[in-house]
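**Student:** Following this line, the structures themselves.
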Structure I
Amino acid sequence: MAAKLKKGDTVIVLTGKDKGKTGEIQSVDPKAGKAVVEGLNISVRHQRQSQNTQGGRVPTAMPIDLSNLAYVDANGKPTRVGFKVEDGKKVRVAKTTGDVIDA
């Protein structure tokens, strides 16, 4: 399936503890259907001290399922993403406004 959400996209969380919050996608795992969003779904991981790093409790952004994320359009509203062929190139399009996402 084609990637509707990509790294660098601004998204809003639709469900879960961070519902309504927005952030930028840091990485996407299409095989697992998950994405890591900067500053959202934070979990505390315990890090053992080593020669190079300080040990302790490290806050880490955990992956969120792609179905729980929606692209934020130019108006700041969540929208679904579709595809359209323009000038022989396949581009992503916001369903609410019809604007092309990939310029």
Structure II
Amino acid sequence: MSHPRSRLDEVIHSPVRFSVVAALASATSIEFRVLRDLVEVSDSVLSKQIATLEEAEYVGVTKFRVGRRTRTSLSLTSQGRKAFEQHVQALRDIAEGLDLPLPDSD
């Protein structure tokens, strides 16, 4: 049996990407500007992290128009949702500790 840390997802493990995926896991979709404000990062930082998540096929990006402006909506893919759930479970398992027998204390 391996340590739960071996189940951590390296793509999601970054604090900003973890925050992004956690926010997206709680909604059907979130507009870029709203997500940026939720995770408290700049446009450029969020864009870079979204690109990494999109490359891993964890996040879907949809462009739409509102009047003359183009907006970006982000959503978690089923693959991204599964990866997030597994990552969170690995974190819980780490936090709960390993089921190792304690040495006898005499």
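Any read-out appearing in this document is the output of simple, stated calculations on the displayed coordinates, not a laboratory observation. Just so it is clear, the model here is predicted, and its values are computed rather than measured. Cβ atoms are built from the backbone, for glycine too; each structure is taken alone.
**Student:** Of the structures labelled I, II, which one yields -15500 when helix-only ellipticity at 222 nm (-39500 (n - 2.57) for each DSSP H run of 4 or more, over all residues; to 500) is computed from its coordinates?
**Tutor:** On the way: I: 0; II: -15500.
For helix-only ellipticity at 222 nm (-39500 (n - 2.57) for each DSSP H run of 4 or more, over all residues; to 500), the value -15500 is produced by structure II.
**Student:** Next question. Can you tell which of I, II yields 4.4 when distance in nm of label points 7 Å out along Cα→Cβ at positions 69 and 93 is derived from it?
**Tutor:** II
**Student:** One of I, II was used to compute relative contact order in percent (Cα under 8 Å, 6 or more apart), and the result was 21. Which label is that?
**Tutor:** Working: I: 21; II: 35.
Structure of origin is I.
**Student:** Looking at structures I, II, which one was distance in nm of label points 7 Å out along Cα→Cβ at positions 45 and 77 calculated from, given that it came out as 3.8? Present the calculation step by step, with values, prior to reporting the outcome.
**Tutor:** Details: I: 3.8; II: 2.6.
Derived from I, not from the others.
**Student:** Using distance in nm of label points 7 Å out along Cα→Cβ at positions 13 and 29 as the calculated read-out, with 3.2 as its value, let me know the right label among I, II. Walk me through the numbers on the way to the answer.
**Tutor:** Details: I: 1.7; II: 3.2.
Considering all the candidates, the number was obtained from II.
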